[in-house]
Structure 1
């Protein structure tokens, strides 16, 4: 079985593409596995916290590299073998490909290539202002939940654009706008890249394909394919606070990254400027609450409080 990784920023239409591809007779998939993230990030000291001591884990894994003939690359390769074995066990028989759709794999693309040297990579982009608007939709406009998504714009665009600018023979680029405008042509090209033939019913019965994990709204949202989402940002970014946060995030992203997303920084900022939203005091208060909570590390304090309440050890490393 061959592996295919579908990598994008969250809220870029990857769930839609996954649901379409799972309709092919040769492609298996499941929700968002996330399995490669902890393996690839074991040796990154500041990428997590836990009760067992992430710093100690980092040191131990680094020492383990020295004992392996192939060092870190062999460690990642063995991790890839483990994940591949799991995917083979959960896939129906006679499938040619397993599709792993985990958007935040943009954080570990170099490691994925070491773990799965024979894998195919599908990169998917969507206009940045639409990604931001879709994030707002996903959190129901609750601004206190927004700070955790900053990484997906500021870090995600930078890392994904690097890969797009350096596509190799095992990589293929899909644009969300092309998919919703002409799904048949876009899917035909993707399947041709994978060496598979187009099956006419791959677009049919979209709402009957269930994914047990991942985007919880996908089952309701993707009954049909519509182009309306391309311009939904015009109504979703409906307060000055929402506009200001989105603009500030995009201002942090280098100009060159926007080119990989088939746009420019000035064009995206002009679209924000074209909006004339009203002041919403509830949005301001909600954003300040969330920013204080997440940027001030109060989420870690709350985590420790919950553990003490359950009479568990609350040490964090």
Structure 2
């Protein structure tokens, strides 16, 4: 088996992509759209597995912000060994292109189930995630902040406090696997600044809400205890997207999370958004219950595979 880089004038990806879409029921253009998006937004490249000069498998990979990504991995039924060979070669190329802290792949659930064994053999763990969407045709009714708290739009002066809060609310193993930067104060602040700079889509400060506990640190310095950071989704025009939602542990079970989501949804509706989306870990039942009670609907499930290469502090 030979593995080569896909290039103009070389062997075509078309047969492998068509088989990928047909095999997983993703629709005729799904695989092509995924490839085009990866190539356009992340400077990705594709590798082909050839047998007797014929393409029997493909992998699409990219590298950004210290992370190596696999966007697509597929082999024809008659060449299952191509999956392992392509993943191994992709890892070699990614690791050889500079210092990385981790490798990851985000794949549709049906695809991910088939590939779990392949990724597991290479040392990856998997996390089930879901994309949920709330229609803003009829914005949710306003929810008042609990007594002793107030909500307001994002303010840059809260960067340090917000980074510390993000570390607190994302201390679980799954959260740190998804965002290893949150393991350190400097990493958390760097991730937040990347969000504010548009690294995950155009940041919307007017629709991103924070919760302050009034008088907790004196009347002049209310304490940041909750946040809902949101962007305009880069892949779904006219849709807002919640990047992060959380409330400090000492201030939970008072309705702050619900109030923050509703305030963000109403702000996006006023700005002309048709819908508000988010991604959630499927094992996080409290979060799922909150979103479902607000009218969010689960539209897509996917698996995130991850494998650390270096400690986050390296």
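Every number in this text was worked out from the coordinates using simple rules, so none of it is lab data. Bear in mind that the values here come from a model prediction, so they are computed numbers and not experimental data. Cβ atoms are built from the backbone, for glycine too; each structure is taken alone.
For this structure, a couple of remarks:
- Structure (1, 2) behind the derived value -1.03 of log10 I(q)/I(0) by the Debye sum over Cα atoms at q = 0.16 Å⁻¹, for residues 162-257 alone: 1
- Origin of the value 12.8, 41, where Rg and Dmax of the Cα atoms in Å, for residues 90-129 alone was derived from one of 1, 2: 1
- Answer label among 1, 2 for the case where helix-only ellipticity at 222 nm (-39500 (n - 2.57) for each DSSP H run of 4 or more, over all residues; to 500), calculated from the coordinates, equals -15000: 1
- semi-axes √(5λ) of the Cα gyration tensor in Å from the coordinates reads 31, 30, 19; which among 1, 2: 1
- Among 1, 2, which structure scores highest (criterion: mean count of other Cβ atoms within 10 Å over residues 82-89): 2
- Source structure (of 1, 2) for FRET efficiency 1/(1 + (r/R0)^6) of positions 122 and 298 (r between Cβ atoms, R0 = 41 Å, to 0.05), computed value 0.90: 2
- Between structures 1, 2, the greatest calculated value of relative contact order in percent (Cα under 8 Å, 6 or more apart) is seen in 1.
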